[in-house]
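What follows is calculated from the coordinates using simple rules that are stated; it is not laboratory data. Only a predicted model underlies this, so the values are computations on that prediction, with no experimental measurement involved. Cβ atoms are built from the backbone, for glycine too; each structure is taken alone.
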Structure 1
Amino acid sequence: MKDTNFVVDRLIAGEIFFFAGSGISYASNLPSAYAVLEHTTNVFLPATISDEEKKDICNTIQPEVFYESIIGMTRSYECLGIWRSLYRAEQEKHGVQCTPNFSHLFIVEYSSKNSLPIITTNFDSMFEQACDLLNIKYRVVLPTESPPDMEVDSLSICKVHGSIQDNKGEYSPHALWTTMTQITKINTKWIEYLNALMANKHLCFVGYSGRDIDFFPYIAEFPQKSGAQKIVWVNRFDGDHSDVASKSCDAIRACLWPSELFESISNRVNIQAPTKREQLTNDAGHIEALLSSLEKSLTEKQLLTDEEKELLYCGLLAKLGNYRDAHKYAIEIEETKLSHLCRPSSKHLLLLTCARLSHEISRYESCRKYAMKVLAMLKSENGYDVNAALQASCLVSEAYRMSIPNDIYFGQTKRFRDYLYVAFVMAHFMLTTFKAKVKMFRNKLQYYDLSLETQHELIEHRIRFYALTQSILGSPQRGWHRLAKAFLIRMWNSIRDMSYHVGYSAGIANSGKFKYRLSPLEKTKSESANIYALTTSATGAELLVRNEADQLLRDGKFDESRSKFTEYANMAQKSGNTLNEIKGIIGFAYVNRMEGKMPLLTDALRRRFSTLISEVEGRRWREHFAYIETIFAKTENT
């Protein structure tokens, strides 16, 4: 909904409070997030990586995904050193002029006059500097603190994703929320605070993309609740991410630059900010010198070895959805440079990466082999790494699970030994969970004492267990027993809530993916799709398309279902997930069977299927594919 007049009227009435993103700081001469990320890649990626590849990473990957990987490897917040370029003292040291622009000044003066807080996800200190220019008393409130009281005698600048400096004005990298875990974990007290504000005032987004998981999904729901005011969004362009997000919450749009809107009404709301503006000169040269200096300083710290940089790059390839190349790269490192890794934690990470990537490209026996190799390595080391042990144990269970032909379209008569194997895998999952609790007890560890990677792996272990349970109890094609369906939906909701609580974005999306198969609600699909897009999860995005294909098949929309199965197979071909590609082809054939069309596959798809099946590891899968081939052969001869 576009209505600039409504926005103007509400501003004049003092009925709006602001939620600001990085877009309003572009005119302040600050280094962009892209520039910070680009200089960080120069430090932490191998020297052999081309500038083109680095640009692709910077343009594609969510920064929080990138920084979570680096912090996880370095175990240090020193790796955030390039963000120091947002720190005022560092800018002044290098002769860089960065000052609040008109949007900052307007928002500060307007919010102060109307006794309203400013909410921002920005790290920079532009709002603080704007207050200093306008002689406005203010207080910075960080996300770890309690929200401010409604009746305060100073302007509250609520920096809900952290700040480049602490309350004493000192550079503080620990105060920056730069990881997916941090921007996923639900901050209940701040959600409730925003909800209370929106009961009486209109929230206005400016310079904001809506790409976080911890705030926007909840804010978008508030207007649907009784008493909540409509959301307002100032965004000039149609079709960008902000536009899409604004439509998802039915926001009232003002299609202008924030500065255009504010300048047009400053006199009408008695804002004097224009007199405080400084004319900025093009300072690109000084900014680049600042970034280069920080890059040099960070490089000299040598937080990662050359081999660890290669391992980091391998992990980023996987996070970009390029599983086949990432797997090839990881195996090459493991075969030639494992002994060169000095830190045991890096050796464990390399083998765990090999296991996970083997899983992604459907080499399940290799996945188990690498996970077992980690467990064997831990037994021979002096210091026992509980985190690596728990992750490896979970991956062993997962390798066993994925060796069961599941989520299939042409049912095969089960043999007694098949039931025994399924029982063995279920028991293995439960035993792994029990052993994990014992190891934590012996080492006097609680769940939150574990590394983030281990916390997430344990949630994923639970997701896999219930995914197997769901597969055993039924399939999308056969329908669901009412009690089993209710039980599974309850489990998926529980896992989703826990994932939000600990900040595991993939857990939220994956639980939604399986819940959608039981209850195909658009909200469930959208939540998972947004997270998969944000985290560039290729496998997750593929399975969402597969879920859509299943639903279209249940609705009897055969042409559309075939199209979705083809899309699913092609997406998997691009990422390197062989089993998903095969399942897409088999799904296409199953649609034809349900519609009564012969042959079940075109010649091209038949050849593609025959070529792919040899790449999937696991005797049971090979037996199942042989069975499928007999079905295809019969229809071809009909």
Structure 2
Amino acid sequence: MSSRFDSVLVANRGEIACRVIRSARNQGYRTVAVFSEADADAPHVRMADEAVLIGPAPVKESYLDPQRILDAAQRTGAQAIHPGYGFLSENADFARACSTAGLVFIGPSAEAIDAMGNKAESKRRMLTAGVPCIPGYQDRDQSDETLLAAARDIGAPIMVKAAAGGGGRGMRLVDKLEALPEALASARSEAENAFGSAELILEKAVLQPRHVEVQVFGDRFGNVIHLGERDCSVQRRHQKVVEEAPCPVMTPELRAAMGNAAVNAARSIDYLGAGTVEFLLDADNNFYFLEMNTRLQVEHPVTELVTGLDLVDLQLDIAQGKPLPMTQDEVNLSGHAIEVRLYAEDSQADFLPASGTARLWLPPTGEGLRVDHGLRTGQEVPPFYDPMVAKIIAWGPDREVARRRLAHALDRTVLLGFETNREFLLAVLRNHVFATGDATTAFIQEQFADGFRAPPPSIEHAVIAACLQHRFNLNASEQQMLAPLHALSGWSGALQLATPIRYELHEESADFHVRGRSDGCYLVDHDDLSHEVAWLHDDESGSARIAINGLQRNVAYCVAQRGEVTVQLDGLSATFTNQLVITGSDLDGAGSGIVTAPMHGNLMAVLVAVGDQVSEGEGLAVMEAMKMEHKLTAGISGTVTEIHAAGGDQVAAGTTLLVIEAAET
């Protein structure tokens, strides 16, 4: 089959679809996007020359359905398919199906994906190839007896891993061998649900290592090179949060050794295109093969910024049958780059996934900055997909400049309408352990052992919110959705009556009185103090320049229903609701034993039945949202009297799932 093509279908969504479309378009390719019903208005759909609806929102009925992707290619005449990452990118059967359909799969061969897609098989191959591996068990006998016997030989602590998985799913750390049977059972269940395979491997746990990966590329002529390494040690639940290149503790000798091992790993399976070989690096600079990702990685931009290469361009050229444009000696690294993943999640509520409308999206700009995203203001962020909504990357001539640039960029990043991890990312970047380059995979667990709490909003946040409430008369009744707001220039001087507003501030009620002046300024009285607020400039996008008591500041804002105002100032965002319009209905169900869905998602299982006695904290149901499982627990002790949903149901946030009648005391 000829590898020549001039059109590319991108079998993905969000920021990676936009990223691939951009490079493909710049090279002159005709681009085709696919989208689910939930993504009909998404930016990647608008960017492509053509776009095809491939099904409903659930991934199994759209992005994970190979036949729908192939049908879209046939319908549009696309000649090649770029899978991005996630979804079908490491599905060997899909790669074969593309070839059978006469399409170029922009990635490695199905055989290479098969070889490295299973942790057990890949480890067996790496041992044969002489790549350093962690001691463990990766054979085909999966009986508990065999695994327990292997564990005794390995010795605790042990990592239990899903052989077919990734992203931390089906993974358990076992400190004591007595806990292994339970870990095996839970890991098998999670692996079966997530990957369709319950096969497990065991590995000696390497405690507090660095997670260091090497970017490799191979062509059709047997050439394989590496493009340096990335440090991905800052992880939460085995999901990467911050990545950087190069690794802060890398030496030329260690880079050469790890690079050679990665190249040997790729060469042993005749690897084609972009891939990543992941290692664990211990405190003594011993490194061990972890896995190989047979696709482009989320964190590829940091490699692009330090090498000056476009990795998607390289993928396209190699898929066209071209040789690599450089030798290993011609690969040069310059400066330092750091990337953070901006997630739709509530960092202060155990990182619970979030969804909703992006009421205001203002990505940062500046020297050395890059933002990869698939967002626009007014776009719905659905609950069906991975919670990562953007990547923010900074380059600098050295690590400290890159870190400062990235922190400053996050201060200026505005995404309002739902919870994000932006303030958590700022806390990571400004943490002294990260700043000194000493973070290991234990970083978040150690530095945020008690969870994360953002700094409390300042009085200035509340003062600005009160001005907005006054302007839009949000204390009168429920309002329609308003975001972003109109320009605030020319506020009416006729608003002379003081508007009473009450917020919760620092866990106490705080009263404000706002009066408009004829010169367009506002006076906000609080605690016997009067604050003068002048709106100096508003660009009609929700971003403004204001002066509070003569001090000029940049502020971003949006207004939602029920009098909610969100204000971002000095890198901190806070949402305020005027308590003077809260009705009794807002408090219904408090402490009543009514269990509701905390998010949109799939109700995987209900663990109780009507009539069951439950205790406070006991597990009631398991939900899956944004690729993560969440256990719902009882808030009170009592009897289950009602159940309104069953395993397999798609439920919306706020849906009543079951009711508990409190136990008599």
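Out of 1, 2, which one gives -7000 for helix-only ellipticity at 222 nm (-39500 (n - 2.57) for each DSSP H run of 4 or more, over all residues; to 500) as computed from the coordinates?
2
Work out which structure the value 3.4 belongs to, where distance in nm of label points 7 Å out along Cα→Cβ at positions 43 and 363 was derived from one of 1, 2.
Working: 1: 3.4; 2: 0.4.
Going label by label, the one that fits is 1.
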Ranked by distance in nm of label points 7 Å out along Cα→Cβ at positions 99 and 323, the structure on top of 1, 2 with the greatest value is 1
When 1, 2 are compared on mean count of other Cβ atoms within 10 Å over residues 347-354, the highest value belongs to 1
Ranked by relative contact order in percent (Cα under 8 Å, 6 or more apart), the structure on top of 1, 2 with the greatest value is 1
Value 20.1, 58, calculated as Rg and Dmax of the Cα atoms in Å, for residues 139-386 alone from one of 1, 2, is from structure 2
